[in-house]
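Input: structures, listed below.
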Structure 1
Amino acid sequence: MSEIIFTSSATAKNGRDGHVKSNDGLIDLDLVNPAKGNSDKKGSNPEQLFAAGYAACYDGALNSVASMQKKKIDSETTADVSFMKDAEDGGYKIGVTLNIKIEGVNPEEAKELADAAHQACPYSKATRGNIDVKLNPQPV
């Protein structure tokens, strides 16, 4: 195993219809399963939490890659995480579209930075080959 820099921890109880809380209490959320039509209840879901983490991680990787290439950018990444039926096994899976706004570069540079960030991002590395990820760079 690689050298551990830090570890984050959260505990879920009762799955998609339960509650999740981080060890430091900063995340303390009821969970609601949108697939069950629980639109009247308020709460988060695993896909929303994954979207937040992936967007933050990817945007950090994008800025790191741009900095290494001596490019000054301003960026914003939105991760759309979809919960889908898996045609292969009849179960479920997720897919991600990363909508990446990049200010300060032309369209070609935006695509190159987006692709390089996808290679460097720890979330992208963790999911590579396991889920479909679509990059949608949008130069501003």
Structure 2
Amino acid sequence: MDKIQQFKRVFGHIDKNGDGKISPPELQTCIGKIGGDMSLQEAEMAAELMDSDGDGLLSMEDLVKVVESANEEETIHDLKMAYKLYEETEGSGCITPKSLRRMLSKLGESRTVDDCKKMIAKFDVNGDGVLSFEEFREMMA
């Protein structure tokens, strides 16, 4: 089953009256079924925030957008955690050749500082010899 079919199936379960839109009461019921607690007022506010066409109801596209943006936020969080592992311990906020060498060594891969400089140079957009989070993110893409 591909992603779109999965979204359609989930959407169909939430859209109890089958009108092609998720209303705040339907959203409230759904959250309750998965163990959450949401008042009708909170469901109305959530629907308003996620609604793209201003009708106060959620379309399939709205649901897909919310889920995919949540997945992207999770991916960014995971990348930030990985970045912190490689980051220079002195708090420079970047990955240096020495910090990269140290982390690779912990992972069982022996590299020289020169090797690490070359690895960094491939993704060092601004040429400062270190990787910022954005450069690391591009490298991991």
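Looking across 1, 2, the calculation of Cα extents along the principal axes in Å that yields 64, 32, 29 traces back to 2. For which of the structures 1, 2 does the calculation of distance in nm of label points 7 Å out along Cα→Cβ at positions 83 and 115 return 3.5? Derived from the structure labelled 1. Source structure of the calculated read-out (helix-only ellipticity at 222 nm (-39500 (n - 2.57) for each DSSP H run of 4 or more, over all residues; to 500), -10000) within 1, 2: 1. Taking distance in nm of label points 7 Å out along Cα→Cβ at positions 51 and 67 as the criterion, the top structure among 1, 2 is 1, with the largest value. Going by relative contact order in percent (Cα under 8 Å, 6 or more apart), which of structures 1, 2 comes out largest? Comparing 1, 2 by relative contact order in percent (Cα under 8 Å, 6 or more apart), the maximum is at 1. One of 1, 2 was used to calculate distance in nm of label points 7 Å out along Cα→Cβ at positions 59 and 131, giving 1.8; which? So the calculation was done on 1.
We did not get these values from a lab; they are worked out from the coordinates using the rules stated. Predicted, not measured: the structure shown is a model, and the values here were computed from it. Cβ atoms are built from the backbone, for glycine too; each structure is taken alone.
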